[in-house]
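Below you'll find the structures, each written out as C-alpha cells.
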Structure I
Amino acid sequence: MIKVLLLTGQNNHDWARSAPFCKNLMERTAEFQVDLTDDPSSALADNSKLSSYQLLFVDYNGPDWSDEAKANFISSVRDGTGVCILHAANNAFPGWVEYEQICALMWREGTGHGEYHKFDVKFTDPDHPIARALPPVLRGHPDELYHKMVHMHDTAYHVVATAYSSAESGGTGRDEPVVLVKEYGRGRVFHNILGHVWEGGGMDTFEDPNFQRLTLRGCEWAATGKVTVE
C-alpha cells in the first residue's frame, strides 16, 4: 500500500474538486492510501510523520507555506519520498529555488496557453515505465496545453510526453512538454503538466480514462520506481 499526502487548499484552479477526485481515483485501485490536507503548512510541520509517506502529491498554487513546512518538504524528497506535481502547482512559489528545481519547468513570465481544446498526447519515451502499457498516442485529451514553460536553474529533467500546440488553438505551432520526470536527491518526480478544471466548469480533463491511467501510473512510479497499475 502506497501512502500519499495530497497537499491542496489554494489554487487558481478548482482544487475543491480536483483534489478529492485524485484521492478517490487513487484509492479505488487499492494500491494507494491518501491523506488529503487543505492546510499544507500544518501537515508538513511534523517531519517525523512525513517518513510514513511514499508520495507527496501537490495540487496547490497559493501563498507560501511556512519555512518549517518548506524545509520538511524538501528534506523528505531528498531522502527518497516521491513527488507528483499537478498542473498549476507549477505556477506556485516564485523564488523558492528548491521547489523550482523539483518542477524543472515552471509557469513563469512568458508562459501561456491557448484555448481549452482536445489534443493528442504523444509519448516521446514509450519505454519509460509510466508509458509502457499505454498507447503511444493518447487521442483527443481535453485540457489546457501550457506553452513556453520556463526551464528553472538549469536543472536536469526528462520529457516523457509532448503535445502539439496548434496555432489555431492559440498555441505556439510546436510540440510542448506535458509529462516530465526527474530525480531530486533520492526522490523521483512525476510532473504532470496536464490537469485543468475551472471552478464551475466541467471535469472532462479528469474524466478522461487515459488521463486517469497516466496519473495513476506516474504516481506509482514516483513512489516506488515501478509501475503495476494497468
Structure II
Amino acid sequence: MKSALILGASSDIANACSELLARQGYHLTLAARREGALRTLKSDLEIRFKVSVSTQVFDALDFDSHRSFYQGLSNSPDVVICAFGILGNQEQAEKDWEQCKEILDANFTGAVSILNIVANDMASKGSGTIIGISSVAGERGRMSNYVYGSAKAGFTTYLSGLRNRLHKKGVNVLTVKPGFVQTKMTENLPLPKPLTAQPEQVAKAILKAAKKGKSEIYILGIWRWIMLIIRNIPEFIFKKLSL
C-alpha cells in the first residue's frame, strides 16, 4: 500500500488532497500543529473512505524537531505534500521584524528544513514524489505582499534545484503555483471569481500532474499567461503601479 505524508494537513488544499488520496487507497499521515484538528480529520477520513490514517503533531517553525518528527513516522512515505504556510500581514511585516520573520519561516525556511530531510530519504530509496505548494506571488515582488512573495520565490527556486538534484535519483519534485484560491486564508479578501480556484480543483490538478510526473503547474492555467505579462512589464513602468 502506498503512503502519503501531508504537511500542513489542516489547510483547505491539503484537506482536499487527503480526500482524493484516501479515495485511491493511500495510507495517510496527517501532520499539523493543532492536534484536535488532526483527530477530527482522521476520524472523518477513516469513516468515509475506510482507510488507515495516522496523525503527527508538526510545527514548521520548530526546525530542531523536524528530524525526529520524520524519523518517528511509522513508514517512509511515497508522496510528501508540503502545504503549510501563512499569508501574514504585509503592513505589519514592514514594521515588525517578528511578523516578517514568521512569514519568511512559515513559507520558506520551515519548508526547506523538513524537505531536506525528506529529499535525502527519497534519494536513498531511489523513488518518491515531493509536492511543494508555492504561489504565483513569488514571480514578481509587488508592494501589497512582497514579504510573502519573496518567501514563495525562494521556495520555488529551492524546489527547482531539488528537482534538478533528485531527477537522477528517480524522485520527482512538483512545484504547484496557485493563483487565487478560496480558502480560510483568503476568506476576507475580495477575490475575482473567474480567477479563483476552489480547493477541490487545486487538489485534482495537483494529483493529476504528480501522476504524470510533471515538474510545474499553474492553477488555474490562465495564471501562467497573467504572470508572463506581469513579469515582462518594464521596471520603469512597474514601479509606478499600485499592485
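Thinking of I, II, which structure, once FRET efficiency 1/(1 + (r/R0)^6) of positions 68 and 164 (r between Cβ atoms, R0 = 41 Å, to 0.05) is computed, gives back 0.45?
Values: I: 0.45; II: 0.90.
The value was obtained from structure I.
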request  = Identify the structure, out of I, II, from whose coordinates helix-only ellipticity at 222 nm (-39500 (n - 2.57) for each DSSP H run of 4 or more, over all residues; to 500) was calculated to give -14000.
outcome  = II
query = Which of I, II yields 21 for relative contact order in percent (Cα under 8 Å, 6 or more apart), as computed?
reply = I
task = Kindly point out which one of I, II the value 4.5 was derived from, the read-out being distance in nm of label points 7 Å out along Cα→Cβ at positions 124 and 220.
result = II
note = Computing mean count of other Cβ atoms within 10 Å over residues 12-19 for each of I, II, the value 19.2 comes from structure I
key: Which of I, II leads on percent of Cα pairs over 30 Å apart, largest value   = II
ask   = Of structures I, II, which gives 22.9 when mean count of other Cβ atoms within 10 Å over residues 52-59 is computed from the coordinates?
value = I
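Coordinate-derived values only; no laboratory data. The model shown is predicted, which means the values in this text are computed figures rather than measured ones. Cβ atoms are built from the backbone, for glycine too; each structure is taken alone.
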